[in-house]
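Please find the structures below.
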Structure 1
Amino acid sequence: MSSERFVRHYKRQTDHAISQAFTRLAADARASATFRELLDCVRHRAPGVLAAPVVDGHHPGVEALANLSRHRKDWVRRVASWRGSSASWRGAVYSLALHLVCRYPVPRFLAASWYATGIYAEKKCEWFVAHARGARYRSLDLPIQMTRRMEHIFLGSPDHLSIEQALRRAELLALGASDELIDAVRASRIGADLSNAEFWRTLWMFLIANAQAIDGPQVGPLIDFVQAVRHESTGVETAEGIVMRDPPQPTFSMRGRTPQSILRLMRDWHRGLGQAHGGLVWAPARLRPLLREEPSQGASAPPAEWQLTELVNSEQLREEGAALRHCVASYAYRCRRGDSRIWSLRVRRGERVRRVLTIEVDIRRRLVIQARGWRNKRAGGKPLRLLQEWSLRERLRIAI
């Protein structure tokens, strides 16, 4: 796409996002008028707000203006007195929110509250307002119980983290988790999922207490196992169609467990994955595969052909998991539901094909969540470079 066509395409996306925001605010005359006022303001004083990247139809700059408009009653200053900002879109949103809402300073990363998506989107705006008025963050109606130390760590979170990621990181650090454990949890499917927080904290404490017996590469599979048996309903193909089954052990507890017993249960569960999720099929994502060929290393050696391709049924997931000894087969129903997409990086040399890396993509957020090799080994070297190349081409962010 030429630069001129890209600019026109982006302008159409921005205009569409603005039109949608006006539609959502139409029932609230005051919010609609405020949104129009904010639009006029940022066009002249902070154009970076409207230059935010559009991801899966979501324009964070426009969303921030719409949410700030809906919270007009919480403003402590007029927009007319804001000097504007020459910063990029995140910095400009932070500057605007700080001016309009804050009686007290708030950390920069909390500005993401105003363009958040997901189940806590509206709550985050409320948390921001309450904290900006002087409330302690730990006193708010949060999905996890926060101690004083967790709050201190949370409020010092890096700017690039989402609020969910910052809450999880603060929780783990305050409990005494190692960097390896924190990285492993953040790379898992619940790294930013704060549901069932009371139970998950018992697992974090178990993992911290048994850090010598359960190393980093085992943490992700262990979380997958516990999530599947305790919290996750699954769909199974039958003669009557897809039948939903409740989690097999909804009262599963860490009480009385040992590292040896929990790992044994995890391995037993892993062996049965192919049967538990058989027969599921889903449509492929709108992402292009990757094919790269590199010259042979010798006269008699065949060239290496790297292939990155999507897995689109439960049998392919089962084969992938069996080859690389990880639990990707448990993601079958998530893929069918549209929550995840799984890609496989392989290298072919002549007739020999070797699976190298399994990649999980959140299509809605256009985010690479995980990239795991043999026994959940992390991506590195050429496989990681190919993943980065593909992600850049497909406009995906990488969170690993």
Structure 2
Amino acid sequence: MLTSWDFKSGFRSLMMHRLRTFLSTLGILFGVAAVVSMLSIGEGAKQETLEQIEQLGTNTILIKSQTTAEDSSSNGLTWDDAQAFCQNIPFLFRCAPLKIVDAVLGGTDGRAAPEVLGVNRLYGELKGLQLAEGRFLCDLDVQARQMVCVLGYDIAKSLGREGHVGHSIRLHQSQLEIVGILNPTHWKPGKNGAVSARNLDQAVFIPLGLESLVETNGNRTKEELSEIILQMQESTQLAMAVPLVRKLLVKLHKGAEDYQIVVPQELLLQAQRTQRTFNAVLGSIAAISLLVGGVGIMNIMLATVSERTREIGIRRAVGANSRHILKQFIIETLMLTVAGALFGVVLGIGTSYVIGHLAEWKTSVTLWSIVLALFMSCAVGLCSGIYPAYHASKMDPIAALRRD
């Protein structure tokens, strides 16, 4: 049974050699700090990847055109592809085609480099775009090829007083009326190009079909569409939809690999598997630091036992048994370990934020990483202190009293 006297006695013993106590805790302190900071880096990378994938949509399939100059027979994605998806995928919710337009926006302050996108009404619904002013593009805009546009938040801001509904912008030699301004989408840049979402704050949306009127070079590319986004009712339907999409594209394109299929849900599962491996590697490296700290505590405690041999003999002579001696040294070991672990948690949290600020990485300290670090440190410290404590408890009292 542990009592407050046991802890007071252990504290007094440790304070008699403060420098040695401090040095013995450093191993655990840096080990715990390494566990917390490394796991926070891994968790931050995981959250960043998940945010990027969620921006793409976990219930969507993204098909990108991949035509090349060498492949003269390739037409890329066409309206026939989009219509085939609508007719042959029964659980398709939305099909949103998109064309990236080569056009230059006039009248900005020079800081904005917008991406001009030809889209229809369904694209705005699929992306859940919210408007600060006006409206988004409608079916009539596409059918009648209306000379209108919707601006992303950053582009509208860069235009100043001209970036409001009712004003006009110039794309190449065409004047387009602004009918809508988007709210900020809180886009975050992705470090992984495979899962990087498009920055819609830096985009200008025009009705599909206006490409020939606003393109700078006047030469339309062969493909009619740059992307087609397919959205299912539920993410569980993707397992049935993806094989159908692949089969349709093979048939429509006659085996030509002029497209790329991206399934965000598959990227999500792959990212989760990679993250588990990443965390295991980081945790193993940090655990080695803890083991090194445990070895340091064991060496210190063995030296302490040797130094306090006469004290052990006196305690045994006045009535203490081997269990009392064992308890005394285990308590001292645990106090060293817990003190080092607590300071290590504080250092680890601080280190993770410093790394995130200096390296511009996202870090996230989680409760489970702190609990894991404390549990591992206590386990390592306890295991490291058992042998020195056992060695001290088995000393012969008479031999211990005779030793100088």
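At a glance:
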| item | result |
| --- | --- |
| Highest-scoring label, criterion being relative contact order in percent (Cα under 8 Å, 6 or more apart), among 1, 2 | 2 |
| Comparison of 1, 2 by distance in nm of label points 7 Å out along Cα→Cβ at positions 156 and 292 - largest value held by | 2 |
| Origin of the derived value 0.05 (FRET efficiency 1/(1 + (r/R0)^6) of positions 84 and 212 (r between Cβ atoms, R0 = 30 Å, to 0.05); candidates 1, 2) | 1 |
| Label whose coordinates, when Rg/Rh (Cα atoms, Kirkwood Rh) is calculated, return 1.26 (choices 1, 2) | 2 |
| Comparison of 1, 2 by distance in nm of label points 7 Å out along Cα→Cβ at positions 100 and 180 - largest value held by | 1 |
| Structure responsible for -18500, with helix-only ellipticity at 222 nm (-39500 (n - 2.57) for each DSSP H run of 4 or more, over all residues; to 500) calculated and labels 1, 2 on offer | 2 |
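Since every read-out is calculated from the coordinates, none of them should be taken as a lab result. This structure is a prediction, so every number in the text was calculated from the model and none was measured. Cβ atoms are built from the backbone, for glycine too; each structure is taken alone.
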